[in-house]
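See the structures that follow.
Please treat every number below as a calculation from the coordinates, not as lab data. Predicted model only: the values in this text are computed from it and were never measured. Cβ atoms are built from the backbone, for glycine too; each structure is taken alone.
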Structure 1
Amino acid sequence: MDFRSGGHVYGLHRVIEPEGSLPQAAQRLDNETGAYDNEIVIDVHTLNVDSASFHQIVGEVGRDEVAVAQRIRSIVAERGKMQNPVTGSGGMLLGEVRALGPNYEGPVEVNVGDKIATLVSLTLTPLDLDSVDKVYLDADQVDVTGTAYLWPSSPLVRMPDDMPERLALSALDVCGAPAQTKRLVEGAERVLVLGMGKSGMICAAAARDAMGDAGLVCGFDLRDDNLVAMKEAGIVDDYRCGNAKNPVEVLELAQEMASGELFDVVINTCNVSDTEMAAILPCKDRGKVYFFNMATSFAKAALGCEGVGKDVDLLIGNGYAHGHAQMTLDLVRKFDVVRERIEALLEA
């Protein structure tokens with residue numbers, strides 16, 4: 001394979017517009033030019049579209065696999081990357097190393113033929129799709145045939161050999177959330193997780209793992225299927241069902257679980273908009289609210305918090321943390337119910 005010279009460590013060489021922006025903020029990336037000498041070339045097999053983005057697409061086109069596939073292809077064709085124009089979010093990919101540029105010095109050692117998952121968002125990954133081959137409506141995943149390019153500053157991970165690829169990919173897609181959760185709950189007595197989907201379940205497991213039996217871990221979701229399983233396994237102590245778009249209802253139900261108290265830490269993993277205040281109201285003064293929800297409006301969170309006189313720390317979910325991939329995979333290995341519930345979503 002011939003490689004072009006002049007690749008930038010942060011991928012500026014792939015930005016078409018606006019000039020000077022980083023790839024994530026760019027409106028369009030170059031996904032057609034051949035590989036640069038500082039890039040890894042990936043044969044892409046599966047896209048794990050982030051939950052907020054996939055939920056929005058399904059809401060827009062319906063539960064129609066063909067329509068979802070067409071929408072994903074149109075986004076990539078327009079932008080040179082998978083970045084939902086409504087949510088601004090992307091996801092991650094699973095693929096196989098096709099080639100390594102002679103000047104590629106990535107975060108982990110990989111070889112041609114290795115199965116890898118990217119630990120950076122599809123919103124900054126140049127992606128050229130030949131086809132979307134299968135859509136998994138309940139797993140936020142699509143099997144594809146395509147090519148992606150990444151530069152040295154973009155983290156990735158070799159796929160583990162002790163669990164199915166789609167399970168590992170699904171967990172790795174949200175691995176920043178449990179890693180940050182483990183840090184945030186240190187010293188906390190009461191933790192509330194809003195949204196008990198994939199990321200919520202792993203965050204609850206991270207909280208339980210860090211706090212042990214002493215802390216109170218509670219869950220909240222629109223449906224109770226995952227909540228029941230998590231309570232039976234002892235990961236959450238209590239739960240309630242309701243609409244996280246109704247912050248006063250969430251506050252009342254949260255206080256029921258905490259015997260009238262407020263929570264030290266609230267983790268928001270909902271995949272819908274307008275849930276900012278539902279996370280803020282149940283948090284105590286000088287507590288922490290962590291938004292791992294790409295549908296979050298940080299203007300609504302900041303101004304809404306001010307409007308109700310809440311002195312809490314509002315934290316943006318960071319998809320990267322040192323050791324986050326291994327920690328998340330270890331949680332899936334340790335907590336059987338988390339693995340079983342995620343696998344159930346993948347098989348639906």
Structure 2
Amino acid sequence: MTAAEPLVLAVNPGSGSTKLALYRGGTLLHEEKLVHPELLERPARRAWEELPARVAAAVGFLQRAEVCAGDLAAVVGRGGLLPPMDSGAYAVDARMLADLERAERGEHASNLGAAMAHALAAPHGCPALVVDPVSVDELDPVARVSGLAGIERRSFSHALNIRAVARRFAREQGRSFEALRLVVAHLGTGISLAALRGGRMADVVNPMDEGPFSGDRAGGLPATALVDLCFAEGATAADVKRRVFGDGGLYSYLGTRDVREALRRGEAGDSQARLLVEALCYQTGKAAAALAAALEGDLDAILLTGGLVHLAPIVEGVRRRIDWIAPVFLFPGEDELRALAEGALRVLSGAERARRYEG
């Protein structure tokens with residue numbers, strides 16, 4: 001590392017908190033998780049209303065880190081609920097900010113990532129970027145077909161961590177990222193998977209619509225039962241969406257969203273908890289095998305990443321169902337701040353060009 005290497009600020013807003021990190025080149029200098037108690041006590045009607053408070057807190061972080069105006073080479077924020085788009089880094093512009101402020105695809109704290117990057121970059125005269133938002137959509141045409149005319153399968157995934165881990169694996173193997181054929185499973189609060197071919201996400205398992213259940217998400221449900229749920233007496237669209245995405249998964253069975261707690265209960269003799277943990281592993285392995293079929297069985301590796309990969313019983317439960325397909329490699333946790341910084345550094349080095357947002 002030399003002093004000439006670029007200084008990058010990565011910003012990841014979450015519910016009630018903002019994670020920030022400063023990188024000098026690839027080296028982490030400072031990292032903080034800023035908790036916003038005032039936002040937790042008095043939640044805003046819309047995420048966008050939280051922007052001034054979060055930007056002010058981030059300015060305080062930069063002051064504590066002794067960052068002066070003009071020091072930053074780029075600020076990169078977590079991409080929010082944007083329209084379908086190719087993978088890569090995107091320059092934040094007025095059109096992107098307007099789309100995120102309208103929040104037509106849903107309210108979420110991540111919608112503030114681009115706006116915070118834009119505000120924090122201004123005093124430094126540097127680029128504001130987002131990298132690999134959840135809406136990355138590179139599906140093969142055949143993967144879009146749902147089976148019902150007028151409805152297409154949607155691409156929605158933990159694209160940032162999935163692609164960062166795939167790039168990390170490529171570096172470790174001394175291979176080109178674009179040359180690898182991989183299935184990557186992100187196991188966290190939500191579970192999403194992707195089949196990567198030629199550096200693109202040719203197919204995904206979208207946790208909003210399909211695939212394994214997780215801590216509070218139902219995953220794929222039997223269609224006829226879901227129709228009945230929608231037309232139950234008193235049901236509203238918001239109620240049903242909340243039930244399957246937020247109050248589903250483990251929470252609907254056990255009253256906890258914590259997989260660790262489910263494991264503890266299973267080890268203490270709770271047969272239902274033990275069955276549910278096994279089912280989570282079963283469904284994840286099944287989804288990974290399906291994506292292997294999307295790659296016609298020609299895989300270099302299967303990568304497991306996310307917070308649940310810290311849990312040995314989960315890893316073993318998934319691995320024994322898929323290690324006959326290809327070698328399995330583990331990348332525990334999800335280092336989203338580093339992934340954001342790496343995306344910005346690719347732009348600053350000229351390895352990648354920042355894309356223009358089309359909306």
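For FRET efficiency 1/(1 + (r/R0)^6) of positions 145 and 225 (r between Cβ atoms, R0 = 41 Å, to 0.05), the calculated result is 0.95, so let me know which of 1, 2 that is. Computed on structure 2. Out of 1, 2, which one gives 14.9 for mean count of other Cβ atoms within 10 Å over residues 161-168 as computed from the coordinates? Source structure: 1.
When percent of Cα pairs over 26 Å apart is calculated, the result is 53; to which of the structures 1, 2 does this value belong? Attributed to the structure labelled 2. Using the calculated result 3.9 for distance in nm of label points 7 Å out along Cα→Cβ at positions 49 and 177, pick out the matching structure from 1, 2. Comparing all candidates, it corresponds to 2. Suppose you compute helix-only ellipticity at 222 nm (-39500 (n - 2.57) for each DSSP H run of 4 or more, over all residues; to 500) for every structure in 1, 2: which one lands on -9500? The read-out was computed on structure 1. Computing mean count of other Cβ atoms within 10 Å over residues 129-136 across structures 1, 2 gives 26.4 for structure 2.
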